[in-house]
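All of the numbers you see were taken from the coordinates with simple rules; none came from a lab. Since we're looking at a predicted model, the values are computed, not measured. Cβ atoms are built from the backbone, for glycine too; each structure is taken alone.
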Structure I
Amino acid sequence: MMLTEKEEQFIQYWSKQRSLPKKDFKEFLKGLSSGLLIGIGIILLLITGWYQRANMDANSKSSPVIIIIVLLIIAVFMGFLYQNYRWEENEQQYLELLNKKKKAENQNTRMQDNSSQPAN
């Protein structure tokens, strides 16, 4: 089972990228946007008064500035979390493809060895 062209390209790409620091701003922005969407959902729930008890508690104990700061912290955390998740996912895929390539090469070597031996 040989690797496809796309898999070979990924191995070449990731062998260069994995030695660089784990700073992929594009992946961070994807995670940040997910965190902001969660924050917007929380704000919408507070504004609409969907859960009366939580709404009363939020209005009495905290200011809107604190709530916004906490939501921004959640969004940044989600950004870093997603960035690291994608890095680890790519690393796992890279290692799996290297293992698959090694198995295919070993299998081809065994087949060549068997075909080069004279029949008795």
Structure II
Amino acid sequence: MDVDNLQTGDCFLWSGEADEVADVTAVGCREAHEAEVTGLFELPDPSGAAYDETAVTNAARERCAALLEQYTGGQVGASTGVFSSYIYPGEKGWQGGDRSVICLAEDGGSGRLTGSVRATDAP
């Protein structure tokens, strides 16, 4: 599955190198999986802005942490082993107009989640 087709609530296994994600293998969230999509958003697109990886990752980190809190009902952190991560556009993607960030929940311990981390009342 192309990473650009991921939607909130999708669970998947990584394919290839994590620093250049293009494809993932979608699985049911009841199966062991490496990540669950907690939200999607578009980065601001200032006209003519040059790629700034630090600014991109700072924006992704902040917004994805908030989306994870909302998605899980606050059940994150050291006590649960669930942490926020994200897929963001690289310089080549940015130059091609990609501003999409995919926010994820991952397991900081075993590396695999089993079952969804979504709170029952999450949007």
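Quick check: -6500 is what I get for helix-only ellipticity at 222 nm (-39500 (n - 2.57) for each DSSP H run of 4 or more, over all residues; to 500), calculated from one of I, II. Which structure matches? Before the final figure, lay out each step's value.
Details: I: -29500; II: -6500.
It must be structure II, since only it matches.
Work out relative contact order in percent (Cα under 8 Å, 6 or more apart) for each of structures I, II, then name the structure with the largest result.
Working: I: 45; II: 29.
Once relative contact order in percent (Cα under 8 Å, 6 or more apart) is worked out for each structure, I has the highest.
Supply the structure label, taken from I, II, corresponding to FRET efficiency 1/(1 + (r/R0)^6) of positions 55 and 103 (r between Cβ atoms, R0 = 30 Å, to 0.05) with the calculated value 0.00. Mind showing how you got there, number by number?
Values: I: 0.00; II: 0.95.
Going label by label, the one that fits is I.
Tell me which of I, II gives 26, 12, 6 when you compute semi-axes √(5λ) of the Cα gyration tensor in Å, for residues 23-78 alone.
Working: I: 26, 12, 6; II: 27, 16, 10.
Answer for the origin of the read-out: I.
Taking distance in nm of label points 7 Å out along Cα→Cβ at positions 7 and 63 as the quantity of interest, name the structure among I, II where it is greatest. Could you put the intermediate results ahead of the total?
Working: I: 5.8; II: 2.0.
Structure I comes out on top.
Rg and Dmax of the Cα atoms in Å was computed and gave 14.3, 44; which structure, I, II, did it come from?
Numbers: I: 25.4, 91; II: 14.3, 44.
Working through the options, I get structure II.
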